[in-house]
Structure 1
Amino acid sequence: MFSQRAINLILAVGIGVGTGVYVFQPLLKEYEAETHGTWMRPGDEDKLKKIEGTQKSNSSGSSNSNV
């Protein structure tokens, strides 16, 4: 009885994974081609620089207040 449930579970997981690969692989390949393998969109670099700048200013401001 347990083995029958395990077989059904393994079959369901296999079908789910296979369907996910079938559905999302073309989208991921297209996205990889558009971003030239970096997985970053065109505006992401600017956003990342802004975030890094605010983190540096916050960390330097908090270290000065502790002194």
Structure 2
Amino acid sequence: MARSPEYIQAFRAASKEAVSYVHELAQEMNDPHAKAILDSAAFSLGVRLRERAAMMQDEAKSE
């Protein structure tokens, strides 16, 4: 089932907000290792969410 363009746009916006939030948490950390872990987690989250958004957009185009 294809998602509406509005749904995909909202998904992307929420994804960006989630990644930004994790980066903000990383900036609050004093421990450099904790910062590195959170920044890495934010990056991985961003990659996965971007792939999911692209997949949803491809599904919408194919229908």
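Throughout, read-outs are computed from the coordinates displayed, never taken from laboratory work. Treat the numbers as computed from the prediction; the structure is a model and nothing was measured. Cβ atoms are built from the backbone, for glycine too; each structure is taken alone.
Before moving on, here are some points about what is shown:
- Here log10 I(q)/I(0) by the Debye sum over Cα atoms at q = 0.12, 0.29 Å⁻¹ was derived from just one of the structures 1, 2, and that gives -0.64, -1.09; the source is 1.
- Comparing mean count of other Cβ atoms within 10 Å over residues 19-26 across structures 1, 2, the highest value is found for 2.
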